[in-house]
Structure I
Amino acid sequence: MHTLTVQLGDRSYPIHIGQGLLGSTSLMSPHIRGRQVLVVSNATIAPLYLEPVLGMFTDYEVTTVVLPDGEQFKNLETLNIIYTELLEHRFNRGCTLVALGGGVVGDITGFAAASYQRGVAFLQIPTTLLAQVDSSVGGKTGVNHPLGKNMIGAFHQPRCVLIDTNTLDTLDARQLAAGLAEVIKYGVIYDADFFAWLERNIDALKAGDRQAQAHAIQRSCAIKAEIVAADERESGRRALLNLGHTFGHAIETGTGYGNWLHGEAVAAGMVMAADLSARHGWLPQSDVERIAALLQLAGLPVAPPAEMGEQQFLDLMAVDKKAADSGLRLVLLKAIGTAVITAEYRPDLLSETINAAA
């Protein structure tokens, strides 16, 4: 087992990474408040992992909620299912919520914890690669709206993140590739050496090599923990983690939630961001090609859906959390390993990028 710490003063918390961690009561119990525990999962994950997770909480009063599976259910209606369960079982402010599943379960459970009685404790047990390297760490929680992804939410840090790499054995190839998109993102924005390591090891990662996967998860979580510790509420540097996400969220919203996986949309968005960077003369074309090639080797799309036109992209990108009074800010690249947050891009070149990709 390897343990990292997200350094946030008295709200710091561990990220435990290893094999066979489900069932390790000693890793969870120090972080549980009170006697009441609500475990939230979904219809896909619960049959696989709910039983060993419940075994971690035998000394507590435990209730479970099993949500429908899919990004299309990450909304206020599904959130209300959790609230109803909490209220019907008279959960108090000392309760703890546990998110068992992928990013949708983690985001929606975290938001329920952030808002129930103005904030209760929660723990993350992510079971997909994407959730393990991205959404389970950092305290971003929320739900989608038909007009925009993740537009309703709150910052609310977990008290512990437990990553059992054995859960990756039940991911299909598409879900694994979606997680690799976020792994690759860390190399692109922050660590050129890690990006080069991914180029050398992408086949091993796809094949389920446990040592390679553990290293990729550890390095990804370490990068995110460092950035979150420096900028918890995304007032500056943390926005670098959104490389490809403004384009990607437009794809997810425009195609209907769940038709493109988050990682697939981010992959296409990263290539669009790299292309726009190159059109400004900031990024060598050879780096654009390296990024696209690695994403393709991971099994990811590198272009948006052909049916999305320029105006739809621009309209959806305008409804984005990175928009400010001065206009939309984008995460662009100066080199592999060096990203910038800027509103100083040329609209005509943005149009060229969108039209070239479509």
Structure II
Amino acid sequence: MQTVTVDLGSRSYPIYIGSGLLDQPELVRSFLQDGRTLVVTNEALAPLYLAQARKLVGDCDAVVLPDGEQHKTLQTVSVIYDKLLADKYDRKTTLVALGGGVIGDITGFAAATFQRGVNFIQIPTTLLAQVDSSVGGKTGVNHPLGKNMVGAFHQPQCVIADTDVLKTLPERELKAGLAEVIKYALINKADFLAWLEQHRDAILARDGELLAEAIKVSCQQKAEVVAKDELEGGIRAWLNFGHTFGHAIETATGYGTWLHGEAVATGMVMAADLSMRMGWLSSADASRIKKSLQDYGMPVAPPADIEEQQYLDIMLSDKKSRAGKIHFILLRGIGRAEITSDVAPELLSQTLNAGDRLCCPDDN
């Protein structure tokens, strides 16, 4: 087992990474209060891991939600509230999120808001959740006009990233999670990209040691950024590289049509393309980014039916937008992210209309 600490002073917490962690109740014992525990999971995961989770945190009740991004709504959060209130749970309650990013975000938001805040523990069951959404305290739900537009910052007590659960993860979900892994290399750790390129085949074959290392490095990168900027007033926005475009794809196509990681992968190619058109990123680096994502089996071209104005309307509603300007996370080079709103409209238009010719230097 490896441990990464998110250093937030009195609210610091560990991320435990390794095999067989769901069978180690001593990991969570100190994080459970004297009150009751409620596990929140979904219909797909309950048959697989709910019994193990109950052994981990102690015998407790559970809320089993429908599966899918389309259910990441306030109405679904109300199902958790209904259970908590009907069964008279109190402020010493601990909620346990057993699932991927959707369950983690919903459960964390319920924990942040039930009786003005109760503790929660993250047990992420997807690679994407283990390397990204379970760490950092962002919680929330989607709105028809924008992704993650209703939420709160609420840190977990601990994160249990058991690599064994990845054995049952569908291949599409695994690749979607690897998009977020590659993101960390692109924004802040160039040598990590070379490592990921070198070990691509073994990682896609789910080599346990390599996956654990990829998770550890990703969590270290996120923990360092969150410790410096917990509430996203500055560099934490780097973690949204590819997300401004990616969230627009998810919103325009309907939540759940594209997996989050798939949309982020294409969004990163779009961000790389725009960086290249601005003269910040070499054409060789832009092409390498596109190829690396493509070699990992990720989509690298946006849907053909999203029009430029639709992108602009959605992106202007993004949380990073300020005073009517879209704030982009772009690259000055691989491993060198930068936030800017100073983007020439004609260059943005070229990126939004490039289609499958993204990151092709001949188009500049």
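Read-outs throughout are calculated quantities, based only on the coordinates presented, and are distinct from any laboratory measurement. The structure presented is a predicted model; accordingly, all values stated were derived computationally and were not measured. Cβ atoms are built from the backbone, for glycine too; each structure is taken alone.
Can you tell which of I, II yields 27, 26, 16 when Cα extents along the principal axes in Å, for residues 97-160 alone is derived from it? All intermediate terms of the calculation are to be shown ahead of the outcome.
On the way: I: 27, 26, 16; II: 31, 26, 16.
Only one of I, II returns 27, 26, 16 for Cα extents along the principal axes in Å, for residues 97-160 alone, namely I.
For distance in nm of label points 7 Å out along Cα→Cβ at positions 129 and 273, the highest value in the series I, II is held by structure II.
If we compute FRET efficiency 1/(1 + (r/R0)^6) of positions 49 and 121 (r between Cβ atoms, R0 = 25 Å, to 0.05) for structures I, II, which one ends up with the highest value? List each step's numbers first, then the result.
Details: I: 0.75; II: 0.95.
Evaluating FRET efficiency 1/(1 + (r/R0)^6) of positions 49 and 121 (r between Cβ atoms, R0 = 25 Å, to 0.05) on every structure, the highest lands on II.
State the single structure among I, II that was used to calculate distance in nm of label points 7 Å out along Cα→Cβ at positions 193 and 289, giving 0.7. So the calculation was done on II.
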